[in-house]
Each structure stands twice: as structure tokens, then as C-alpha cells.
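Structures for review follow.
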Structure I
Amino acid sequence: MTSRATGPRPVRPTELVAVPLCLALALPAAVHAADDSNAKGYRIFGQLTSELERNLADDEDDPGDADYTKVKQLASVNLEWSRFTLGAQLEYLYWSVPFELRDPGDLDRLREGLEVRKYYLDYQSRRFSGRLGTFYSSFGRGLTLYVQKNDVLRFDEPIHGATASLTLKHVDITVVGGRVTEPLLQNQHGSEFEDEVVGGRVLGRLPFNLYLGGSVVRAELARFLPEGTDEIEVWSVEAGGTSLGGIFDLDAEFSELEREGYRGTEEGHGRYLSAAAYVGPVSILGEYKDYYNFQYRYNLPPNAGKADERYDHDDVKGPRLLVSADIFKTSSLVHASYARFDTHKTPTSPGGTGGDGQIEWYVGLEQTVGPVYFQTTYFDRDLVDREIDERHGVFDFHLGIGRQSEIILGWDERLEQSDYFKLGTTRTVAAYSLSPWGTVSLRYAWEDRSGFDREDFWGVEVQALPTRTLTITVFVGGDPGGLVCAGGQCRIEPRFEGAKGNLTWRF
């Protein structure tokens, strides 16, 4: 594989171990097959995934916009023996066009050919666990470190290195170290890079369900303009109590960040506090966040809001209140949230603004009545100083027919508007599911931009489940793309026109 923007790159250590690692995986399987007496000591499992995508051009007059075919093969194999697990994931990517003609929004566009994406040797015991190879990790609530897989956004860039955890009677100790890549930034710059991350966390368990701990992380981040390296040092102290008396939770984390870069030393901080009370079916959650110059590539502090909405963690402060009720007698779950956030700007700040206030609220209902299940939420954010309003509505409806059939209806609309512009994306779906064989879905979406014609997108998706371990999915049509958020992370997905196929076999 080569870096498309920088030419051939040095061979990674992961690629040097590809052949011996595959042999190490195959040898125990051969021994297992030859000696049935050891059968109970081994377990081999994995997954094979094949993806085929035919992406059609939106603009035939644009020489940089071309039809292309993408083929992606993933094969993961894992071997468990006693307290050890050995695993690897190989990826093969084929593109019918060179790098310059691939969709800039595709997170795979920098890679091509055969590569060992993941590899690890894992050891687990009652007190100690350790892993060499690739892994995911996060400390506390993500103020100092957060590197996790996100299937919805297709984020899958683990840390390449080592981690170990020691669990004592009252203390947990974790250390991590290795190299990692931020997928969106790598794709944006069109070249591969790796950052170094080293850190640790200590958590002490105290009487009465109290805890006290802290974490520290040091990172060396690649810088593009001007070229060089930024050094990040961030530490945090966390404390609180869980299930205090069975009716109260309290959590707090205080963090400081220092960045050494071409502009000298810059400091920031992150402060988060939450308190929750439980009274019968009612839960009340209060949160406060205060983040200043606090965002770096590998942290993800709490949003103090909905996990499927976009938030800025670099400069924001303010409270949020969430009230929810789980009414078992009526099978209802209702919730409502209100928050008011601002920045640390003052009238003397660059730009002369007194802040960037925003008010957000949302309500939701989840209900089950016999064969009917539906869920709906409505979110509204008013960016007061910028006079921009953001809205997001979701509706999901399921109607069971007999024991095996189900009708599904869905609606999802995002709207951003002011006195000068409007941008809205709406998706609808109507599906019929016949368990356990599969689902047929008809999808219709449209995008409405002020000053442009409305665009429509139709699509059909068929998902078949021939066996419990085999899934086949085929989609033909188009999708407008746009903002997608999950688990507190967001990305702008590109538009799509064409056909996609996916086959997944778990063994």
C-alpha cells in the first residue's frame, strides 16, 4: 500500500508480522484437528465480510467525478486457548480508479491492496489483563483519552501498541501506549499519518460506593501547516459515588490540558459535573460542562446533551437538565431535556462578541401497546447570537403481524435555517420484515437547499438471513448523505448513487 499524497511509505511492523501471524493462527487449528483430546482447550471463531460498491457519478461534466467500483474484503480469525487469545484481521481493498477520482468522503480511500488491519495477543486473568497489538481504550468519561470503534460512522482506527490492567482489592491501574490515527483528519488531508499516545489511569474504590481516581496522557500529534509536531499533555482527577442509598449518583471530573506547538504553549481545561436522583419511576439528571481550548484528536468529553447531535467541545460552558419517567404499567418511557450553553468569549474577544449562546431542548416518547411499538423524539437548538435554528425529528414505528411478520415505518429530518439560508435533509423508510428470513425496505429521501432545486433520492434495500450466521444485504438507489452522529461523534457522509452489496459470515 502507498500513501497517495506522499508516495511510497516505509513498511509497517504490522505488515512484517503478517505471514508469521497467519501461520501462528493456522498451526493451532491444525493441531486441534489432528488431536481430538485437546478439543476442549481451543475455540476458533471469526468473521468474513465482503463489500461491493458501484458508485455512480453525480456530474458527468466534472472530469474529477467518475464512476468507480470498490471491493472490500475483511477476514478476522481469533483463537482462544486457556487465558490467551490470538487474533488478526486482514483487509483487501480494490478500486477501479486511482486515488484522485475516489469519493473524498470515503474513509477507505487512502488504502489499497492487502493489509493487516488488526492483530493482537491477549491475556486475561482475575487480577491482570494485557494485550500486545491493536486495541481500543478510554479513560474516565473521555476527557483525557477516547479511542473507540464506531460502527455507525465507520470509525475503526485502533491504537497499535500495548495495554495492561491490574485489578487489586481497592485499586484499578491501567496503562496504554502506541500509535494511532484520526480517521477524519487523515482523509481530509489525503495522506496517512500516525500519532503517538502514552498514558495511564488509577481508580480507587472507597467505602459507601465512592471512588477517587485520575488519569494522565501525553500525545505527540502530527501537524500539517506548518509541518511539525504538537505535544499534548492532559491530566484529570475524577471522584464521585454510584447508587448512594440507591437513589442518588454523583460524578465529577476536572482536567487540565497543555499544548506545545508552533504558536508556543497554550493551556485549556475541562470540567464536568453530573448528579442524578431516582424517585420511583422518575429520574432527574443535572449536568454542567465547562470546556475551554480543550479539544484534541483523541479525547471525547461528555456532551451534556443528546449523543446523536453535534457538539463543540473546544469552547463551551453551561448546564443541562434531563427528566425521564419509565412507567411500567403503561409500557411508556418519556423524557425531556433543557440546556443553555455559551462560550468563554467576552466583548473584548476577537470579533467583539459577547458570547455564542445557544438554547436547546428535546422531548421523546417510547411506547409499546400490544403489537405496536413506536419511538419519537424532537430536538431544537437555537444559536442565539448567530440567529440560526437547528431541528431534528425522528419517528420509528413497528407493527407486529402474527409471530413472524412486522411492518416498519421510519422518518428522520434534519433542518438548519436562518433568515439567509435553509438546509434540510429528510429520510423516510417503509419496510416489511419476515422473521427469521429477512427484511425488504423502500427508502425515499430528499434534500432542500435555499437557492437550489430540491433533489429526490429513491432506494430499495433487501436483507436476507439464510442462516443465523450469514447475512446478505443489497441496496440499489441513492442517498443524500449529510450529517450523521452516533455515540457523541459526528461526520458528514457523502452522497451516494449506485448499488451496494454486503455479505457477512460469522463462524
Structure II
Amino acid sequence: MARLGIAAALALALVAPAFSQEAEETDTTDTGGVFSDFHLFGTTNAFFEDNQTTQENGEENDYRKIKLLVSVNATWSKFAAGLDLEYLDYSVPTDEVERGDLDRLHDEVEARKYYLEYLSDHFSLRLGTFFTSFGHGMTLYVQKNDQIGLDEPVHGGTATLTFGRLELTALGGRVTDPLLEIQRNREFEDEIMGGRVLARLPYDLYVGGSYVEAKLDSLMVAGAEDEVEVLGLEAGGYSLAGFLDVNGEWADMEQLKRGPLEDRTVDGHGRYLSLSSTFGPVTILVEGKDYRDFQYRYNLAPNAGRPVETYDHDDVEGARLQVDGYITASGTLLFASYGDFDNHAENDAQTEWYVGAEETVGPLYAEASYFNRDLTDRHIREEHTIVDANLRTGNRGDINLGYDFRLESSSTHRFGTHRSHLGYSWSPYGSIGVRYSWVEKSTIDTTFPTTEFWGGEIEYHPISAITVSLFGGKDPGGLICSGGQCREEPPFEGLRARLTYRF
């Protein structure tokens, strides 16, 4: 069965470019025909992993993974269609695979994405899979996040109707939360439906509203459903009085949560406001947030902070100030932010600040930043230092150097993860690099040995449409954040290889 699946996926990968070439030939030989604006394109990815990770209890976790993903897309006139077909093969049962591997949640053969779409000036319709969000994500947020490996779309349909300055959107479908499935080690399949109205007013003003209703597989009672209703309003404008941007959103949420003994209803709210203005080379941003019992699986309220850090969106209130300044003469960008937050019980105060700079001097580009969060009542401090530099060597060469350090410390423990990399790229042929990371742990009475991780990576482009990449060695994993979303990436030891072909 595994060999048959691999053969079928490879056959599709090989046949699709042939169809693409045939379509291009048709396009050039019959420019006035019915299919003159027909285009076929896509990507083939072949991925191999030999995982030799040793777990914390000392047990070996050896397995191999083969992953094939063929993406084919077509456009014709006002129509578009696409299919992403994935094949997975593990050398061990999936319950023995590292729990942080999101691929283990997928079927052996699965249509990861599929859609049929119609687009015109006043109406659009998409059936199949899609990503979406309403407003600032307070009522609904389902988006792809490559940085942390989230790629779970809505399976259903969405339509948008436009009347001049008025835009109406409706959607519905099924969706899953893979991070929750990893935590609970069971499947969750939820249903969402909702709509949004947005009116673009004169003078660059806008006003709108959105509503979402969701039925979620219960966390507490298997086989039961939690229910969520969210109603939101948004308003704002750009360049008001010639210098001020204003964006605000207000939402109320009602959740019916099933329990083993009794059900309970939770009422929550979300309030967000941002004001920003630019005065010459200086930009000032002020943000305020007030969230109380305001989180479910498919919303992501603005964090009013740095998107590569962790944030609690459920119960928090406070404000932050950010100032950016650009020095044209030296090509320097300076930025600084300060925030003061608490929860509504006022027993979890936290202050956070970060500073940074970006500098361009001839062939050198460098950036550095430092983040500090002090959880006063918990006596915990979180720090995050990032340094990156890129030096051009000639017309095609680049030297890349980077360092990333996350630290959490308190009166009882200290945990830090250091990551560094050094690489050289030669356009358009590829790049070569080396990674070195180390993890330090200590408690009030014990200091653990430092754990080191070495790895090397190569990327090669034999032609512009083909990419071959190879990584061998160890990676510490750990917390990764992007766009206000975070996940714990599992540690890795072994070999990873990938072949990408774009047609």
C-alpha cells in the first residue's frame, strides 16, 4: 500500500508539469481561442526525514518519514481551481512518532487543500478550503503560519458581495486546531459559520461588524460540544486630519462550556484601540487592550506587543507605547516599546519593554533587539535577544550571521536556549551554513550540564524552478512564535532532505 501511494504521488508530480507545458503550448498557438487565458501551475515537494531523537527519559525515538506534496492550480477567465495532494509514510505507527510532529495528525493520503473559485468585480465565491479572518481577528482568525507550521484551513465555503463602498461576507465550514490535538492527543473537528459587513466611508473612514457562531468538540466531555457566539463591531480611519490613523474593535463573546458534572455559561468581552501618527522621521503608536474571558480556538485578538513573543489573550488589560525613528543620513532605524498590563483580578501585573535598531552601511545590514518582560506577582522574568547581520560580498555573495537567545528566570529556576548560525549564499546557486545551539538549565539547588546542538545545512538550485535542501545534525526545538501565535517545536536529531519543483 505504501509503495502504491508513493508511486501514485510521484506519477502525479511528473505528469502535472507535462500538462503545464501542454497548456503553455496551447496558450501560445491559439491566443484567440477559448483557452487563451488558461494557465496551469504548481509545486511538487518531496520530503525525507530520518529522526534519531533521544527522549528525556533516555529512550531512542528512531523513525523515518516520507512526505510528498503535489500542488496543482489552474486559472481560466474569472475561475480558479486547485488541489494539494499529500502522501505520508512513517516507518513506525503514528502513535510512536514524536508528539510535536504535526504531520502525524494527517491521513496517509489526504487532500490537504482543494478549491473552486469565481472572482469578479462585485462577487466572489470559493468552495473547498480557505483561510480567513474578520477585522483584527477578534471574532475570527484562521490563517496559515509557515513560521510555526500551522496549515489548517477551513473546509467549506465563503462568498463576498460588493456594492460600491459596502462589502458583505458570509462563510461556513469545518476546521481543526492541531496544537490542541497534540496537547490532548485526540481529534477535534469543529464547525464555524459567520459573516461580516464592512462599509468604506468618505475621508478614509470605515465601519463594520461581524458575527461568528461555533460548535467546538468539548475539552472536558468527549462526544459533547461547546458553543461559542461572538459579535463584534469595528471602526476607524486613516490620515484623519492629515496625520492620525485610528483603529478600534469591540466584541462580546458568550461560551457554553460542557462539564462532567454541569454546564456553565461564560460571558466575555474584547476591546482594542490603536492610535498612530508620523511626524517626519518619527512614528508614534499607542495601543490599548482589555480582554476578559475572551479566547476560543479560532480567534486571535491583537496582542499590543511584539509578535514574536508569547501573549495571554484570555484575560488581560493595559496599554503600550511604541516609538520608531529613522535617521536618513546614516540609514538607521531605532525603535522602542513599553507596555504595562494586568489581569482583571489585579494579581498578575506585568511590564514589558523592548528596544532595537536596524542599520544599513554600504554592503552591511544589521539588526539587533532586546525584549524584557517582568511578571511581577509571579516573580518571573522573560528575556529575548536577537542579532542578525548580512554582508554582501560582490554582486552575488552574502554572508549571514545570527544569534537568538530566550531566557526565563526566577528565584527558583533558570532556563535559556541559545541559537546561532553562520552561512554563505551565492546567488542564484544556493547557500551553505552551520548552526550551533546550546541549552542551559538550573534550579535553586541544581545546575544541569549544558546541552549542545550542532547542525549543517545546504541548499542548492540547479535551475530556478528546483530547490534541493539538506540538514543534518541536532536542533534543540523549543518555543517559536510568529504573528502572535506560538508552539513548542520538538527537538530533532538526524537528517532532513527536501526537493521542491515549481512548474
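Each of I, II could give mean count of other Cβ atoms within 10 Å over residues 103-110, but the derived value 14.9 comes from II.
When distance in nm of label points 7 Å out along Cα→Cβ at positions 79 and 183 is computed across structures I, II, the figure 4.3 traces back to II.
Have a look at I, II and say which one yields 15.0 for mean count of other Cβ atoms within 10 Å over residues 143-150, as calculated. The correct label is II.
Throughout, read-outs are computed from the coordinates displayed, never taken from laboratory work. This structure is a prediction, so every number in the text was calculated from the model and none was measured. Cβ atoms are built from the backbone, for glycine too; each structure is taken alone.
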